[in-house]
1. Quick check on the output: 26 is relative contact order in percent (Cα under 8 Å, 6 or more apart), derived from one of P, Q. Which one produced it?
2. Kindly point out which one of P, Q the value 84 was derived from, the read-out being volume of the Cα convex hull per residue in Å³, for residues 26-73 alone.
3. Among the shown structures P, Q, from which was the value -0.81, -1.29, -1.39, -1.49 of log10 I(q)/I(0) by the Debye sum over Cα atoms at q = 0.18, 0.23, 0.24, 0.25 Å⁻¹ calculated?
4. Have a look at P, Q and say which one yields -7500 for helix-only ellipticity at 222 nm (-39500 (n - 2.57) for each DSSP H run of 4 or more, over all residues; to 500), as calculated.
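Derivation of every value follows stated rules applied to the coordinates shown; laboratory data play no part. A quick note: this is a predicted structure, and the numbers were derived from the prediction, not measured.
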Structure P
C-alpha cells in the first residue's frame, strides 16, 4: 500500500529501513525528541545513536499501512517485521511536525 506521507516522515521510514542514518537532519528538527521502549532520545546525535543501536540489535523492516492526521500531528500505523520475538507487530508512530520536519515521535 502506498500512503501519502510528508517528506520528513517518508525519509524517517527510509532511514528506519536501512538508508543512511546521517540523513536524520533532513527529517528531524535539531531539538527533536523520540520516545521509544521507555526511553527518550533528544537531538540529532541521540536520535542517530538510537537508530544505529536498534539496527545493530535487530534486523527489521517497517511498512506504513495507515495514516491519519489532525493539524500538525500525524499518526502512522506500521507493520514491523524482523528477527525479534513476536514478529510481525503493528506499531503506532505518533509524529508532531514543526514546519516541514519532525519535532517529536512516540512509538507504541
Structure Q
C-alpha cells in the first residue's frame, strides 16, 4: 500500500492485510480519529528501522496488523455491526491500556 487511507477504513477491513511483518503507521498522536491518515506497511522484523515510506511521510508505528486484527475481532464479537468510529475507539482503548474494550461499559 502506498497511499494514505483513513484509519477507520483500514480497521474496517484489517483482516485483508497480512498479519506477519506488517504494521499500522499513522500521522499524529493518540487519541487517533476515524479520519487519521494511516498506512499499512511491511517492516523488517529483524530491524528497528521504520520503512522508508513511513519516514518520508512522518508516520509513526502504532500496532502490528496482528494486534489490530485481534482488536477488530473482539469488537465484532461484541457488536457485529460495529462502525469504523467504534473500531477506532477500540483501537485507542487498546493503545492506551493494552486491553480490549468492553463496549458494555462505554
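1. Computing relative contact order in percent (Cα under 8 Å, 6 or more apart) on every structure in P, Q gives 26 only for P.
2. Q
3. Q
4. Structure of origin is P.
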